[in-house]
Structure 1
Amino acid sequence: MKYIITESQFNKTVFIYLDNQDFILIETIEDIYFLNSEEDKNAQIRYNKGRWCFITFELIDEISSFFSLDEDDSQEIIGLWIEDTLKIKISNIFPLDSKHMHII
């Protein structure tokens with residue numbers, strides 16, 4: 001059976017999925033990090049308060065495969081979720097390998 005849903009309904013579904021990840025936020029002077037646990041050394045998401053955002057390839061791939069999206073759409077919807085979660089506007093989003101997402 002196929003269902004037709006609006007883009008906003010779909011976005012809400014992805015937002016709920018991301019909300020249920022229970023990310024732990026760590027804020028520094030320049031950045032906000034989204035971690036899976038307090039013991040993690042690398043973040044899944046790093047928002048630079050200069051309005052840049054970095055998202056791990058792993059998280060992008062997870063959203064892509066779970067929701068059958070291409071990577072660009074996954075990156076975009078994760079960015080929208082970050083904007084909604086932090087109540088900010090992101091100017092640029094970049095995918096990045098998790099080994100470069102070390103918490104400072």
Structure 2
Amino acid sequence: MSRKDKIQHLLISHLLEEGNIQLALPDGMVVELGILKEDRYGDLAKVDNYCWMIASQRDREVSMDSYNLGLRFNENNGKIILEDEHEVMNDGQNFRSFSVI
């Protein structure tokens with residue numbers, strides 16, 4: 001088993017046991033991964049085929065789950081949002097992209 005496979009196995013095993021994990025990376029970057037979802041009673045429960053992630057650094061955050069994609073930032077720092085209408089990838093799919101500068 002390669003080193004990468006071992007890390008993947010440990011990460012998935014931890015998620016299945018605990019439901020989420022937070023990783024502190026260099027330069028103040030934090031990545032949080034989870035498989036918990038609110039059930040109809042408001043309790044957190046592990047759900048098959050559901051995953052979410054949050055990456056944050058200082059006053060910026062990107063989140064994604066099976067249904068949503070989010071971007072959060074401190075607007076008071078003079079940031080500018082640039083939107084590319086459509087970007088065509090090599091496989092022919094159309095994507096929209098946003099950049100916060």
Structure 3
Amino acid sequence: MKIKFVLQKHCIHTAARRYYEKTISQYFKKTTSLSVNRDCLEKDIDILQYFLENADISQIRSKYPDLNGQKVLTIILDIPDLKNPKTWQFKYLDQHIDIIWKQSKH
């Protein structure tokens with residue numbers, strides 16, 4: 001599974017939060033009635049909520065300054081295994097970056 005963010009004048013945290021809020025809004029729209037679409041939205045919501053609650057955003061921004069929003073970048077959150085967040089990565093500019101998680105959770 002992959003989720004795409006565009007960083008433009010905001011950092012990875014803000015991009016993820018905005019995508020999360022947009023996905024929740026889509027989920028509750030009356031036009032989103034197909035169960036397949038709702039299932040996909042539910043997965044995105046769960047993934048983004050986990051990321052926002054457990055990723056060490058300050059460490060990520062410190063270690064990878066490209067993710068601070070100063071440049072326009074397309075970032076892919078790559079999730080090869082939903083049940084194993086240690087496999088999750090950011091991909092951009094031909095780089096693969098492991099997500100840094102808060103110590104209390106991992």
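Derivation of every value follows stated rules applied to the coordinates shown; laboratory data play no part. These numbers come from a predicted model, not from an experiment.
Quick rundown of the values:
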{"item": "Label whose coordinates, when Rg and Dmax of the Cα atoms in Å is calculated, return 13.6, 49 (choices 1, 2, 3)", "result": "1"}
{"item": "Relative contact order in percent (Cα under 8 Å, 6 or more apart) - highest-scoring structure of 1, 2, 3", "result": "3"}
